[in-house]
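S.K.: There are structures below to look over.
Only the coordinates and a few stated rules stand behind these numbers; no lab work does. In this text, all values refer to a predicted model and were calculated from it rather than measured experimentally. Cβ atoms are built from the backbone, for glycine too; each structure is taken alone.
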Structure P
Amino acid sequence: MSVLFTQTWDVIPGTESEYLQFITDQYIPATQTEGFNVAGGYYVEVGFGPRIVAVYVADNLEVLAKQIAKPKFKELTLTLKSMVYNYGSGVYEPTGNVKRDKYTIQRGVWKLNQYYDLRPGIKKEYADFIINEHIPALQNLDYLEITGGWNVVFGGFSEIIAEFTFKDPIDIGRLLNNEDFRKLTMKLRSGYVLNYRSRILRCTERFDEPKWFSL
C-alpha cells in the first residue's frame, strides 16, 4: 500500500539562490531511491502555510522508515533546514474510500485540499456519507479528479486530507461555486468534522516558489 511523505517549509529571505541550487542539484536527486520517489512539489497559493510542499510516495511504511533513517537523508535534511523555516513533515496512508492505482508523479496541475478532524464516535456515519453521497456527486464533474483521501499517520495538520486535482485553476472556482459541492461541504462541516480548513496548491515541478498566478 503506497503511503505519502510530505515536507513543508518557507525559504529564509536572502538564501534563495543557494536554496534553489541545493534543491535542484542535490536534494531531489539524492533523496530518491527505489520505492521512494518524488510525487510533486507544490506552492500554496491560497490558504495557510508553510508555502512550499514536497511530496514523496513510498511503496509502504517500511520502505519510508528505512529511507528517512538513512544518514544521507538526515544530512541533506539538516542542510535544507539551514535555508528554510517553519519546517514540518507528515506521513499519510489512503483512507480506502477512493479506489485508484499507485499515486504517481503529477505535473502541471492544481490542487484543492480539505483538512479536518473527525467528530468523535461517527467514523461509520462519516464513511457512509463519503462513499454514498460525497464521492458519487463529485464524480459526475468532468473538470476535476478525486485524487485521494488520506489518514494522517503522524505529523501534518489534521487527521484527514481530501485531495482534488485540476488541470486549470479556473476549474477550482467552478467547483467552489458549484451548488452541490457547497451543500456537501456544509453537510460535511456541520455533521461530521471539526477544525475544517482548505487551501489551493500549484504544482511547481520542483520545490521552489513559482511566480504568482492570478485566479
Structure Q
Amino acid sequence: MTKGKAGEETMDKKKLTLEVIERLRKEYPEAKCTLDYEKAWQLLVSVRLAAQCTDARVDQITPKLYEKFPSVAALAEASPDQIEEIVRPCGLGRSKAKDISACMRVLHEKYGDKVPDTFEELLALPGVGRKSANLIMGDVFGKPAIVTDTHCIRLCNLIGLVDGVKEPAKVERELWKIVPPEEGNDLCHRFVLHGRAVCVARRPQCGQCCLRDLCRYARDHKPE
C-alpha cells in the first residue's frame, strides 16, 4: 500500500470512528465502568479479579474481601492464602491473590497507599497490564485511555475500525491513530455496553443495531 493510500484509509477510518462515537453516545449516554468501586485501589483489585470472570461475579465477591480487608494496608498485610480464600469464586484464585497481595504491598510501601497516576508506574505494579492501567488512567484520573477488552477488540474488527487485528496492544495502537484522545475511555465503555446488549458474541442482533449501516459485518450478513 502506498503512503497516499494508507493516509486516505486512515482518514476514512477517522470519519467512521467519529460517526460510531456519536451514535453510541446517543444509544448509551452514561458511559462508565461496569465494575463497582469507590476508591482507586479497589478498581485495581476488581479489574484483576475480572480476568476470565464476569463483572457481576466480581461485584459479588469484592464486598466480602473489603469487609475483612478494608484498606490498602490491610490487604498488604494479608497473606495470599487469606485473600485466595475469599476470591476463589472468581477463578484463578491463587494467581490473582498473589498479584493482589504483591500490588497492595507496593502501594503501601512505595506510594503511601495511593495509586500512582502515570501509565508507566501503573504498568510496573504486580498483575497490572495495559488494559488495567488504561482503565485506571481513564476512570480514576480522567486522562486519555483506550481499554482494549474483548468487546472492544471484537466490535472494532466487526465494524472495520481495525482489520483482522486481535492482539490487544496492537488494537490499542491502531485505535490511538483514529480515536480522539478525549473520547477513547468513554468509547471503550460503550463498546462493552453495546457488546453485551446488542452485538453479542456469536449472535449479534444486527437488526437492532444503531451501527448496522456502518458495520462491515452487518453489510455482509442478513439482519436477524
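S.K.: As an exercise: P(r) over Cα pairs in 5 Å bins from 0, in percent, calculated from one structure in P, Q, equals 1, 7, 14, 17, 17, 14, 11, 8, 6, 3, 1, 0. Which structure is it?
M.R.: Answer for the origin of the read-out: Q.
S.K.: Moving to a separate point now. Rank structures P, Q by percent of Cα pairs over 18 Å apart, for residues 147-194 alone and report only the one at the top, that is, the highest.
M.R.: Max of percent of Cα pairs over 18 Å apart, for residues 147-194 alone: P.
S.K.: P, Q: which one has helix-only ellipticity at 222 nm (-39500 (n - 2.57) for each DSSP H run of 4 or more, over all residues; to 500), as calculated, at -8000?
M.R.: The structure behind it is P.
S.K.: The value 20 for relative contact order in percent (Cα under 8 Å, 6 or more apart) was derived from one model only; which of P, Q is it?
M.R.: Structure Q accounts for this read-out.
S.K.: Have a look at P, Q and say which one yields 16.5 for mean count of other Cβ atoms within 10 Å over residues 75-82, as calculated.
M.R.: Source structure: Q.
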